[in-house]
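Coordinate-derived values only; no laboratory data. All values reported here derive from a predicted model rather than from experimental measurement. Cβ atoms are built from the backbone, for glycine too; each structure is taken alone.
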Structure 1
Amino acid sequence: MDNSSRPAPLIIPPGFEAEMQELRRSMHLEQHDPEAPRRRAVLIEGMLQRLRPGQFPTFHATLQSNLGAAYGELPVGDRAANLQKAIACYEQALRVYTPEADPLRYAATQNNLGAAYADLPVGDRAANLQRAIACYEQALRVYTPEADPLDYATTQYNLGNAFLLLPVGDRAANLRQAIACYEQALRFLTPEAAPFHYAMTQHNRGAAYRQLPVGDRAANLRQAIACYEQALRFRTPEAAPFHYAMTQMALGNAYLELPVGDRAANLQKAIACYEQALCFHTPEAAPLDYAATQNNLGAAYVDLPVGDRAANQRKAVACYEQALRFYTPESAPDGCRRAAHGLADLYFGECQWSQAKASYTTAITAAEARYQVAATEVSRQAELAEARDLFSNLAFCLARLGKPNEAVEQLEAGKARGLAEALARNRATLDDAKAEDRAAFEAVRSRIKSLEGEARAMGPMGGPDRTTSRSFTEISDDMRAARHELDAVINRIRTYRPEFMAPGLTSPPKLNARSY
């Protein structure tokens, strides 16, 4: 790489040489020492306190940029607060770094700022990702394939991830943009030059193809399968066990969804992939990934058209029950709803009405938890759509168990929750709530979303690095307490606005019995 691709030499003020040597040493040790980012943050904060305002602006910006990186890599503490500090540091650095005066430092800082916004677990997720995209695009004003091929490829990879996750706009266009970014990255992140990054990029490219809602569905899934198989060339059990498990899980999902070919063979391949993933997605190492894998393994056994049907059903029940060890309405409501729904449908099909009733009730409780924290009208509508048939199936179970009054109540509850007007009324009622209650509702809902993000970040499915040092039990306890607090706020608002979030999912108003 020629000199034009290198940042200008950094002028170190007198008296800071020893700290800079220590800082460089800490950065070299970082990958082997989880405490290094914390020590680095303390060191840089001390240097910034000693630096006189207005002097050595580039050195000041460099310290801010490095402090942002240290905050972003801290393995302990409030992840959201750490990332917000990192963002503030990068923004301070960008007051000095400009594309004209210091292009490479500008680009590197924009790339890191984008990564911080992309990881931020609080606030408007779509807005955070849109900010990340804008940062990456700024970095790509500087990074070019000719002058900075690896930095260009890394930023394209990050940009692809942001488009992959972006929940607003044209979903197909976002995913096509993600695929285009990954293909640009793969020009330089080759198996020979960067095997691990090649595998990461292929895995995420596979995810984009698998989710692509337009075009030939079978062709998209075959392309996804090819990407995952490329990733598995380097994501091996020996070299990267948890990433191996993550890709095996994704490969299993692609085979589970593949609509062409031998259905039995596809499902058997999916089952084999999930079983490989479970070698490393263990309850101890990655409880939520374990639950997700067990849930999907259960779905594969439910659909398997060969072998002993009863044995397949028993295996599916066991898988869903394992998933529900960790998928609870408090800690993982979305996964809990899916696993409990699958288990309930199995019991329903076997006319085991009591077991089906219990599982449908669990699924409805989880759906209520998701509904309560849904931040937008669209997301609340989506939650209601997912829960729609739970009520009618639960009502049927109750009727078969000789409880016609409760059956009618659940049918009415399902109808009430399906009305768009009820959603609009909830939003209007919240707007009319007391200011302190409205603030408390939004605060606890935000905390629940943050805790959900922390839980997802525990294992490899949340990203390549563990970003929390807390245990699943600790996070679950906090989630349970937050749910109770949310219920208390909702009940407080109902004391003067009874129509707010009518509890139709869990405790419908009493109705007269009807013939059923």
Structure 2
Amino acid sequence: MEQKTTWAASAGAPIDAPTVCGAFQRLVAQQPTRLALRTRDGSVALNWAQLGDRVRQLAAGLAGLGVEPGDTVAMLLPNVPECHMIDLAAIHLGAIPFTIYNTSPAEQIQHKLEIADSRIIFTQHSFLPRVLEAKGDLPALEQVIVIDADAGLDEVYSAADEDFDFEAAWRAVDAEDPVTLIFTSGTTGPPKAAEWAHRTVMSQLRALAAALPMPDENLISFLPMAHAGGRLTGHYFALPHGPTITCCPDMRELGQYLDEVHPDLLFAVPRVWEKLQVAIESLIEALPVDQRDDAKRALREGDARGPVGPILHRLGLDRLKVAFVGGAPSAPELTTFFRAVGIPLLEAYGLTEGSLNIFNRIDEFKVGTAGKPLPGVEIRVAGDGELLVRSGLNFLGYRKQPHETAQTLDAEGWLHTGDIVEIDGGDFVKVIDRKKEIIINAAGKNMSPANIESAIKGESSLIGCVVTIGDGRRYNTALVTLDPEAARNHAKDLGLEGKTFDELATAPEIRAIVEAAVARGNQRLSRVEQIKKFALLPWPGSRIPTS
């Protein structure tokens, strides 16, 4: 018997624009002189009017280069201003911009460009070799524009047609038109291109604004825009109130950006919050004895806002109205710690196909749960415990994959999430398992163990089985077993005849062959998917070496 719980939509949306284009143009008209997009070094500092002009010019240039409504515009770029500007320009044409993870190897870049039917890609010099390698097998990819070349984006600006009607172009965009592609992690095979509609984004913003404070001061764009959470919280979240977006192209420098920007909203994976907790605790330890004791006592009592206030200011965390942790499982103690120091850290739930749709609230939360559905989000728990979701936040479907779309989004509009959940008496949702095998590492990256294992195993017949381990960890490791028949053949060739399988598994000559195979397989994987360490076993079921 199904368990059903439904929440009705509520009013209070900050904007009524049906499309992202309309929401952006609203900001340009209402807040023209407010700083919109900047870099930390000040080399780029555009107010909303200036950003609007850049978007208009780029849209005209893209049209001049042949980009039409429904075309895709690919980007292999870090979080730089050009990435935001090109994205906004493309949607004003009715085109579909999307970004590719910067760590993607040429094989994955090619796959994504092929699914998207991309004829144009923007990149920078550091990624150009991989793009050109991918382009070799993609005759449809006509243009590669390198934004940090001497000409920069001049090639686009100079292609503009003076007769291009920008106003007519963006007003022709419909709420159900695609606004972007978000590629899945490929947990059931090659990555799929989830198409979001303008309606998806605008429904997300309205739902969040009805339940939580939205940023109106500062945002930091640091999570990859190829990731649903990164695209939402560092790009689209500026649309309701027009906070300044500061571009952080290297996540490793986030601490420096926090110190300068002092954002009023921060969404990050558990690993980032864990590092910030360590930073706070280290600064507490460095306090004079009496202050340190006061801070620790306040932490134990669950209210350290006063003693830790100066530390939060020093770290740039003092102006947070709301903070989210998501993308991977997090320990309840993490939420408890940040709430004790005065940061309203909220656990939340979302997925590429359904956006961020379940949240704890600032004054209505339950540690260890994802919270309650946002206004306008209906949920249903199927008989096997799977969470089903229906709302305007859902995606349109998988590009070119109608069968897979129908399996995920049924005829009644219910999204089958693949997550097994429990709902308590207070209507709080707790995710307890996955229906399908998946790895989510400590940084929130979703990975398909089957894809990883296939890439490694395919590099040598000597490898019998590969088991990837990486859930909740900083990097992937693996257990690798020998194929019995191949091991005998290699033993003969290497002069190791007569050795037992246990002895072969520890033989340097055998180890070297497997190491080389793992290295070759890693070249077919993105950096976060790669196997960093492995244990070699003679056969499945063998005891793992302890030395």
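Highest-scoring entry among 1, 2, by distance in nm of label points 7 Å out along Cα→Cβ at positions 309 and 485, is 2.
For which of 1, 2 does helix-only ellipticity at 222 nm (-39500 (n - 2.57) for each DSSP H run of 4 or more, over all residues; to 500), calculated from the coordinates, equal -23000? Considering all the candidates, the number was obtained from 1. Structures 1, 2 were compared on distance in nm of label points 7 Å out along Cα→Cβ at positions 141 and 365, and the highest value belongs to 1. For relative contact order in percent (Cα under 8 Å, 6 or more apart), the highest value in the series 1, 2 is held by structure 2.
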